[in-house]
Structure I
Amino acid sequence: MDWVEAVRRETEKFPGTAGVVVSSLADGEGLRHNADRVFSSASLIKLGVLYTLFVKQSSGEIDLGECCEFSSLTAVEGGLLHRTRSGARLRLDDLALLMVSVSDNTAANMLIERLGMDAVNAEFKAMGLSGTVLGRKMLDFKAKKEGRDNFTTAGDMALLLETLHSGERLPQETKNRMMEILSAQKLNTKLPGLIPLLDVDDVEQFLA
């Protein structure tokens, strides 16, 4: 496939270490390069938090209408919430939207607190994400200095995105809401910055 070869050429020219997985949702054809190489996950870990939230909601363990109280004492940079007044109450559904749409780190941390790191990591294990670990909250530099960090691989992220797309273990209504949130993502300029646009017909794909 021409688009696979185009990505392969760009990957081979890249001067650093890259982990790349490109996969067609239609037939599975694609490219794997350093697919199991472990990298710091940055905000990609939020996708796993999102999926865990909706799995817990679909099993009845969590109500997305449940409210959490925001405190400026625990706010971190990134997104919008750190500018919000203390005492504001936000639904879990709203936190999920903020976490994904504007990559809000405080919203992510509030969801991690509500879900629990162990629950998120257990969901990663259940999905087969062997190289993905949630070891700290977003921008927790103290934890990072202590050796606790968030990690993932390109292969794990491809599997997670395929799972998000399929809505595995989720009722259709829940899957639809999750896809609405994913579609609301506003920070979409980083990946294509130095990558030429590939004009490909009839190809459905996720990029992260």
Structure II
Amino acid sequence: MVRIWRIDSGDCVRELEGHSRSITSIAFSHDSALVASASRDKTVRIWRADIGDCVQELKGHSDWVRTVAFSHDSTLVASASQDKTVRIWHADTGDCIQELEGHSDWVKSVAFSHDSTLVASASDDRTVRIWRADTGECIQELKGHSRSVRSVAFSYDSALVASASRDKTVRIWHADTGDCVQELKGHEGWVSHRGICGIYYVSYA
């Protein structure tokens, strides 16, 4: 079950039920109108945040869905799965417009660039891939991590990609060239998440 809460009062205002197995990830659309949920039942559901109705059930993955993300214009949803693929869907129609194949192991994380033209995916195969959202073309395969990559994010200007890995490092890459411009070391455990803001990067382990 997904629950939606009011921040000001702490009240639970919606309970979203429909998945047949546990939920692995949720995401709000950037206009706050929709919520997407990913599940071990191999589906993604899209819900109206205001009334709690399920408006789309996205089927197509052959294994459980690990994570989900909205594009910044709130029109697209990307889902990453243990079936080694990423799928891109129209949020309003539920149509799958791209199936991104190329990873050789589970896909753990997915993110849209801020202009919604690119998708980055991180995998247990130790790579990050960058894809064109409109054509599904893989334009970069970023290699360098020695263990699985757990998380990925774009900078606000979409020029850089950050990846966090079980090898205890973060790498910063140029999205257009695929060059690794920084390897950030210092964590003593797996690096689980990341965020880029201007010239700053934040991670936790």
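Out of I, II, which structure matches 26 when relative contact order in percent (Cα under 8 Å, 6 or more apart) is calculated?
Clearly, the read-out refers to I.
Which one of I, II has Cα Rg over 2.2 N^0.38 Å, for residues 113-176 alone, as calculated from the coordinates, equal to 1.03?
That value comes from structure II.
State the single structure among I, II that was used to calculate P(r) over Cα pairs in 10 Å bins from 0, in percent, giving 8, 32, 37, 19, 5, 0.
Clearly, the read-out refers to I.
Suppose distance in nm of label points 7 Å out along Cα→Cβ at positions 65 and 89 works out to 1.3; of I, II, which structure was it derived from?
I
From which structure (I, II) was helix-only ellipticity at 222 nm (-39500 (n - 2.57) for each DSSP H run of 4 or more, over all residues; to 500) calculated, if the value obtained is -13000?
I
Where does the value 2.1 come from, among I, II, when distance in nm of label points 7 Å out along Cα→Cβ at positions 73 and 161 is the thing being computed?
Checking each candidate, the match is II.
None of the figures in this text is laboratory data; all of them are computed from the coordinates on show. Predicted, not measured: the structure shown is a model, and the values here were computed from it. Cβ atoms are built from the backbone, for glycine too; each structure is taken alone.
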